[in-house]
Structure formats: structure tokens, C-alpha cells
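What follows is a set of structures for review.
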Structure I
């Protein structure tokens, strides 16, 4: 078959391929051919066709798993929580705040914007993002509740800087060091009334990464995408991070101990946290326990979540008092 055939009849071919795959699975010839068929579809159509990743412009990829925040529905504003779910979320935050207040500990909620909210210009032309995504709506509901603790969402700051800098990896779900810095700067300004230097005044280093991105890995198309570009800030080169989750800084900008309870986006904040605070501990929600909390004795607890997971039950029902 020629390339001309594939270009002309690729939709029909992909339909036939799916039917063929179903026959193979049904008859026990293959158990799972997701990676194989994704690669074949890519070679035929030049596009990523997957349940977990969707294709954008200029070789940008976006996460789309329905079982991990369902970003498609988030971007289209189709999965707003109910009033009852929002009330449960508010009450849970209030409960955690009260637990900390009784111990003289500050509480901050920090929401990292979804990648596509900042870079929707790389979405396919037929993908229309809602004016108010689900994450936007939920954050707005939380902020309008006038809690006695801040709910910080650096969307506007990141959108502004995204016109000049690349803040997220094109083929990874996460923000890069520049995006994390913009988020962290907003966190310090709104949560601690502390101004870090503007990104424009810092020295930015650019080098080739050793990875191609988690989205490329998900669809097993490593051979068809280049390595990512890594950006870092030279003023933070002196900070060495390890696999440890606890860090001490003898010369902090802010003399406080900070416990961050979050997800993989908190890893991007690590260098900035370490250089800013006297003591830092970072723990993923699933690994948190009250014994760790009591041992560390934080002055501040930061609850960090990427937008797509902010309103999911495993986050909204999270308790600092759990054993």
C-alpha cells in the first residue's frame, strides 16, 4: 500500500484496523495491543490516537486519561461538581484549617494550573476550551468562600509569562522550572507577602534534556519525538536536591519550617522551597501520616494540587488528622 492510499483512506483504514484488533483479542490471539496499534495509527495518520494522550499543534501532546482527572471534560467545563460536593470540599478544608489553627500553624491551598489552560493555543483547531474550565470554576468557588486561609491559583501570572517563556514541557504533563518559579513566586507573594525577583531579571539556562516526556512514554512513541529542552534558573544552581524529602537551610529568606503535601507538581517547586525556607518537607498525599506531621512540627502546611485533581475525592476528603 502506498502513502497516497494511507493519506486518502486513513479513516477507513483505522476503522478496519480497530475491527481487526477486536477479532484478535476476542479469539485470544493477543491480550493487549494498545502500544502496537497506537504506533501503527501514528505511522499511518501522523497523529497520536490514544485514550490517555491527544495530539496538539507543533508536536505538543496533552494528557487525556478519563481515570486521572478527566482533563478533556475539565477543559470543556463538563464535569462541574455538584453543590453538595462543593460544600463537602469546603467543609474539609475548614476542618483541616481548624486542626492547624489550634496548633498555631498556617494553612495555604495552592492549585497548579492544568497545562492546557495555559497553552490552549496548541490544542487542535476543533478542540474548543471552555471560558471557565472545571478547575477555574472550583477554584472560584473556593476563593469566593472567604476562608481564613488563602486559595492561590497562579493562572493569570502564568498565562502572561507563557507569551514569552515556555513554562510547561510540550510532551510532558508537568510544568518546567520556569513555570514552577512563576507559580512559586505567586505563592510567596499571596501566601507570605514576600516578593521574589521577576523572572525577566534572572539568568535562564537552556540545555537538552535526557528525556522525551511522560506523554511520549505513555504511547510508546519514543523513536518519533525529539528530546525535551530543559530550562533552569542559574541563581538556583547551588541547590542540590536528592531523593530525601526533608531539607534544612541555615540561611533562609523566610525562617519557617514548611510541610508541603502534594502531588508530582510539588517536585518542580523543590529548589525554590529549599532556598526560601529554613526547613522543608515534601510528602505526596498517599504517603502522608500524622506521625510524620507531629515529628516535623511545621510552621506552615501547604496543600498543593494540580487543577485536574483538586476536586477529586481523594483530595477533597484528605484529612491531616488521619492515622
Structure II
């Protein structure tokens, strides 16, 4: 028997749920005294449980630092794995409740704000109608969602694959490429209609843009720099779709650049129009990002197939 086999059997036979909870609580509270106070367990019992865990792992997991505990490299790994396992238990419980309520499964999907609401609505509607799957949607930046995916808080993410560069345990498949569109109040669009394209004029307007480090922010800065025009400083730095729509619809002196699919969503709400402008660049593609699994989740596979069908119908804007 190899040392790996020996440790695996030891973990299977002796590692208990209470050990996992203790590891998470030590990370949360920082010391055995605070863990005991917060959980209502005596400190000797907490100390004994930690000794059991370290005996199972055959190495110290924490070192004393002042009045607290600092994890060793092995301890940090144990904490992360314990958190993942407990998160999986929570997910299992949520899925069991969904099945008890008559659903076939439960899927938690992360989606960045710059994913078309129409596309996402279509996909989750088909997922529910075809397969009776309970759905949870979590919105945040791709970086935040990828962390949630790594922490087993969501099952899959729709976002930009650049966020997982260098990360192990995750993979992606490209869904579609996004292209930019200049948008503004319908009155502003009419004023600019037919005019010669002049980035210097655009730079004098008020702008809403995401952070400079985002793909849109970076590309806009490059666009102005290449034309030797000073890039505009946005009055609002966001890619909250509701905020963009609210500001543009109420003010005919503000513009923004967003992906075409997001622009079309906003235009359908009214009071906003596309401003014809030649931009010969594209944004990083939108991908479905997933954890590497020995056995794929059936609900996740069904969602992936529905997304592929929906995205295959998307056409590049003219």
C-alpha cells in the first residue's frame, strides 16, 4: 500500500463532519478560545478535536501566533478542502429540497452583468421548461464569480475565460464573441446622425464606462490613444446595466460603449438608441466556465447544451 493509499483510507475511516466544521471555524474565528465561545463547546473538547485532526493528517496543521492560530501549508489546504466539502453538503441539501419540491435538480449559475438578459432568460426558461430544474442566478464580476466557483458556491459561470488564466481545476468553452456598440439617449443619437466621425468630439461628452482594467475600459482607452486623443474620464465608472440605462435615458449628453447584446437589451427598454460608429475591435469572448469533475453534473450538462443552442443563433452585428 502506498503512503497515498494509507492516508486516503485513514481520511475515509476517521475524518468526521465535526472535524470539517472545526477547521472552518478556526479559519473563521482565529483561535480555539473564540471557537469554543462561539460554538458553545468547551475549550478542552475543541483542543481534543484539533489533536484528532492533526493525528489523522500525521502533521501539525496550525502554529500558535500570539493569541491565535496560523495555518501551516498543510493546514491551509485542509481548511480549503473542508470548506469545499461543507459547501458541497450545503449544495446537496439544497438540491434534495428542490427534488422534494418536485424538481429534478437544482443548478446555481453565476453570470457577469455583461451577459445579455434576453439570452440568459431564454436559456434558464428552456432549462426549467424542458427539464424541471430549479435555478439560482448569482450576478457579480467574472473574477468574483470564478472565486465562488472555486469555493463550490456556484455550479458554473458565464463570463470571460481570461479570469481563469493559470488556475487549475477549471475549464471553459467559448459561447460567443462580443462586439462593441456606442449608445446614448435617442436625442443625442439624432444629433450625431450623419456627422463625420470625430473622436475629439466624442471625448467632450460625458461618459459612463466600466473600470479601466476591464476589457471594455481597456479597449476604449486604446481606441482614443490610437487616434491621439485624450481618453475621456467617465462621470460614472460602472457596468451596472440598470444604472447605465437610467442615466442615458434621462440625459442627452451622456454616452457609453457596451457589448452589442447588452446594447440591444437596453434599446428594447426605450429612450436609448445605437449611435453608428465604426469600431474595428472585439471584446474577449463569453465562455461557460466550469469545474473539472470526474462525473459531470447532469443539470450542468443540460444547461450547457441549451446555451450552445441559443448562442448558435447569435449573428455578428453588421
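Computed from the coordinates by the stated procedures, all read-outs in this text should not be read as laboratory data. Bear in mind the structure is a predicted one, so any value in this text is a computation, not a measurement.
Below, the figures for the structure above:
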item	result
Entry that produces -11500 once helix-only ellipticity at 222 nm (-39500 (n - 2.57) for each DSSP H run of 4 or more, over all residues; to 500) is calculated, selected from I, II	I
Origin of the value 5.2, where mean projected area of the Cα convex hull in nm², for residues 81-136 alone was derived from one of I, II	I
Computed -1.11 for log10 I(q)/I(0) by the Debye sum over Cα atoms at q = 0.21 Å⁻¹, for residues 217-288 alone - originating structure among I, II	II
Value 39, 23, 19, calculated as semi-axes √(5λ) of the Cα gyration tensor in Å, assigned to which of I, II	I
